[in-house]
Structure 1
Amino acid sequence: MQRLQNKIAIITGGARGMGARTSRLFIEEGATLVIADVLEEEGQALADELGPRASFQRLDVSDEANWQRLVDDTLARHGRIDVLVNNAAVLTFGAIGALPRETFERVLAVNLTGTFLGISAVTPIMCRQGAGSIVNISSVDGLRGVNALAAYAASKWGIRGLTKVAALELGLHGVRVNSVHPGGVDTLMSNPGGAPRESLADQYRMVPLQRIGAPEEIARATLFLASDEASYCNGSELAVDGGMSAGFYYEGLPGSPTAPVSWDANHEQGDQRHG
C-alpha cells in the first residue's frame, strides 16, 4: 500500500539526515515530493536519485520571500499542496550565560520562525482545499529541559506550542497539524564524527531502550502523521525517543540501568516497602 499516493509533499531540510530518509520514504510511499533545503548540491543530487516524482528547490526557511517562491512554484507545477514537513533545524551548544544573543536568535529564526513561516505559507492553500497535513519536527528537548541547549530547547518548545495553536485554527478547515519529538538520532547533527551506531550505546544508557535512534524510525512516524492513516490525529505530539521523555531513573534502585531487574525463572521480587 502506498500511503501517500497522489499526494504533493514538501519536506524542509530534506537533503540530509532525518530529512533525507523521510524524503526517500515519501517517494517509496507514492508522494510527489519537493525537497527544500539550503544544501543545493546535496538536495539536487538526492532529487535526481529519487527520480521524476522528486524535485529540489533552494529554501532558507527563515526568509518569507523564499517561502512564497516555493509555494508559488509548487502550485504552478502541481496545483496543490497536501503535506508539509517542517524539518529544517540547526543545533548549537552553550551555557545560557555564555550564549551570544546573535546565536540564540539565529537558532530561533531557523527552527521556530522557519516553522511559523512554513505554516503561514501553506495555510491559505490547504484551507481552500479543505484538507492537508502539516508535520512539525520538534524534539524530545521540546518536552523537557536540557543543559547547554537553551536556544535549541526554546525553539523546540515553541514548535510544540505553535503546533497546538495551528491545530485549533486549521482543524476547522480539515487541516491536521501534529508534531514529532525525536530523541537522539544517528545523523550528522547528533553523531558528527560518524561513529558506528553500536559504539554509541554507552552515551544512551539512560534511555530505556538503551540505544540511539535511527533516521528511518523518525521517518516512519512522520509518514504516519502525514498520511490519511492519522486522519483523526490533530494537535498530537508523537515522541520517538526510546522512552527518553517518559521520566528519569534513580540510579542504583531496582529497574534502573545500573540495577536492572532479572526476569529469569528464579526471579523473586524483593525489597517491598510499604509506607
Structure 2
Amino acid sequence: MALQCGIVGLPNVGKSTLFNCLSNAKAQAANFPFCTIEPNVGVITVPDDRLTKLAELVKPNKVQPNTIEIVDIAGLVKGASKGEGLGNQFLGNIRATNAIIHVLRCFDDGNVIHVDGSVDPIRDKEIIDTELQLKDLDTVVKRIQKVEKMAKTDKDAKKTFDILTIFKAHLETGKSIRTAKVEQEDFDFIADLGLLTQKPVMYVCNVDEASVVNGNKYVEMVKASVADENAEVLVISAKIESEIAELESYEERQEFLADLGLTESGVNKLIRAAYRLLDLYT
C-alpha cells in the first residue's frame, strides 16, 4: 500500500489549486509521473535510478516502482474536532495519511475572500493545529482511562499510561505531539493510536508572483512560528503553478520560469519535499 501525504488547509488558501497542479505534473516533468485515482487522490511514482538500472540488467516483464499518494483533504474549519460540518470525515481522512502538507495563504488579494476576513497565516495555522490537537487530546484521554487500572499490574499498560500522560500535558499547552520531548521508541510504542499531530508535517506558503523568489513578511512569520518544529517551509505560488500547467512544451515552461527568476517549478520542489517528508530518498 502506497504511503500517503494529505494536503490540508483552510478554505480558499490555494490547497486544491496546488493539488490540481500536481495532477498535471506528468506533463510538466517526466521524472515525476502522477495520475489521479480518485477526484481527490493522486499517485506520484517515486523515481529510483537503482530500479531503472536493475531493470536494464534483469529485463523483467514488469517493473513496479514505489509510489506516494497525495490526498486533497477538504478544507478544515473551526469546530472540526467536534464534528462541525464534515469534521469527522476530514479528520478521519488525515488519520489515514502518513504525513501532512499544510498550505497557508501568504498573499494579499481582495478578490480571493478569506474565511476569517483577513490574511494571517499564523492564525490559520493555529486554527488547524488546534482542531488536530483537540482531536488527539480526546483520543489520548480515552486511552488513558482505558489503561489506567491495567497499568498497576501490566508492564505495557504502564508504559502506555506514562507516555500518554506526557502527551496529554503537552497537548493541553497547545503544542503538537511531534514536538514532545520523548524518545522515538515512545512515539513508536503508541503508533497504533494514529495521533494526528504526531505525523510529520511541512508547510507550503502560497504567495503572489512578486514574492515567489524571496518570500514576503507572511513567509517570515511562518518560518519564525515553526522554528521549533524542525519542519520544512516551501514558498510556492499556486497561481504561477496553474499558469505553468497550461504551457504545452518543456521549453515554454523553462522560459516562463526563467522570466520569473526561477530554475524549477514549485510542483517539482513540492514533490521532492514530499519524498523527504516520508524519508523516501532515492
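For which of the structures 1, 2 does the calculation of FRET efficiency 1/(1 + (r/R0)^6) of positions 65 and 241 (r between Cβ atoms, R0 = 41 Å, to 0.05) return 0.95?
Structure of origin is 2.
When distance in nm of label points 7 Å out along Cα→Cβ at positions 209 and 233 is computed for each of 1, 2, which one produces 1.4?
Only structure 1 yields this read-out.
With helix-only ellipticity at 222 nm (-39500 (n - 2.57) for each DSSP H run of 4 or more, over all residues; to 500) derived from the coordinates and found to be -11000, which of 1, 2 does the value describe?
Computed on structure 1.
Where does the value 3.7 come from, among 1, 2, when distance in nm of label points 7 Å out along Cα→Cβ at positions 41 and 177 is the thing being computed? Working shown, then result.
On the way: 1: 3.7; 2: 2.3.
The value was obtained from structure 1.
For distance in nm of label points 7 Å out along Cα→Cβ at positions 73 and 105, find whichever of 1, 2 sits highest and give me its label. The partial results should precede the final answer.
On the way: 1: 2.8; 2: 2.0.
Comparing 1, 2 by distance in nm of label points 7 Å out along Cα→Cβ at positions 73 and 105, the maximum is at 1.
With relative contact order in percent (Cα under 8 Å, 6 or more apart) coming out at 23, pick the structure among 1, 2 it was computed from. Mind dumping the intermediate values first?
Values: 1: 17; 2: 23.
Source structure for this number: 2.
FYI, it's all coordinate maths here, none of it is from the lab. Nothing here was measured: the structure is a model prediction, and the numbers come from that model. Cβ atoms are built from the backbone, for glycine too; each structure is taken alone.
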